[in-house]
Structure I
Amino acid sequence: MEENVDTVVLEDEEGNEIEFEIITKFDIEGNEYLIVSSMQESETDAIALKILKDHEGNDVLVTVDNDEEFEMVAEAYGAIFSEDQLN
């Protein structure tokens, strides 16, 4: 995924396009993750997305559904922001 991207547009279950702000991007155990927040819905929590590659090598964003993987991502996200606050 490009490093200079600040937003990403995703489709919801009804096919509506929603723009999300990329809060941070990080790697864990060889996988890339994004934490995003809706730019249109101020009450939406942050969403964890995993970056995968399709058969053509294009980036595909999928939600993190596995509980153990989600906990690992949440811990890394918490650590990143606690480190940022210390600096």
Structure II
Amino acid sequence: MRKDRSETLKLLRTSKGQIEGIIKMIEDERYCIDISKQILAAQALLKKANHQILKTHMETCVKDAFANNNGDEKIEEVIGILDKYYK
């Protein structure tokens, strides 16, 4: 993961902070709907970070593998991730 590394790290650090905040909200017995909204926000950040990672993987690792005539394995890896994503 070379490309867009800093943006992805920023998203993950932000989601980490949100998750820590969610834990505190639960400990403080905050309103359930407020907690749920924060969970959805953290999920959205994780989803965006995952999208960036997969996009970079396709643009670098998969492209390089095809250039070296071994792209089929990389395609199977991506399909495996997509299968998990859509379950």
Structure III
Amino acid sequence: MLDIAVVIVAVMLCIALVLNLWRLVIGPHVIDRILALDTMYINSIALILLYGIFNETPLYFEAALLIAMLGFVSSVAFAKYLLRGDIIE
């Protein structure tokens, strides 16, 4: 039963990733593109965690944590660039 639920959720997350990619390409403003990229990070983290649940191994949880940290840092850097025009002061 868990395998079926994991597959259904993975399909839903893949659809969400495709919609985020569409917003990233078509987005009318830079802010929309940044938010789409940030949401893609979150969805990719969820996919990696689902893959770890499916394979019953804790290795993928560490990879998801690494991607989460990189996603947070890049979101902060993009926001700082939009506000000030410079990342490093």
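Readers should treat all values here as calculations from the given coordinates under stated rules, not as data from a laboratory. For clarity, every value in this text was computed on a predicted model and none was experimentally measured.
Numbers at a glance
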quantity: Comparison of I, II, III - label where relative contact order in percent (Cα under 8 Å, 6 or more apart) is highest; calculated: II
quantity: At a computed -31000 (helix-only ellipticity at 222 nm (-39500 (n - 2.57) for each DSSP H run of 4 or more, over all residues; to 500)), which of I, II, III; calculated: III
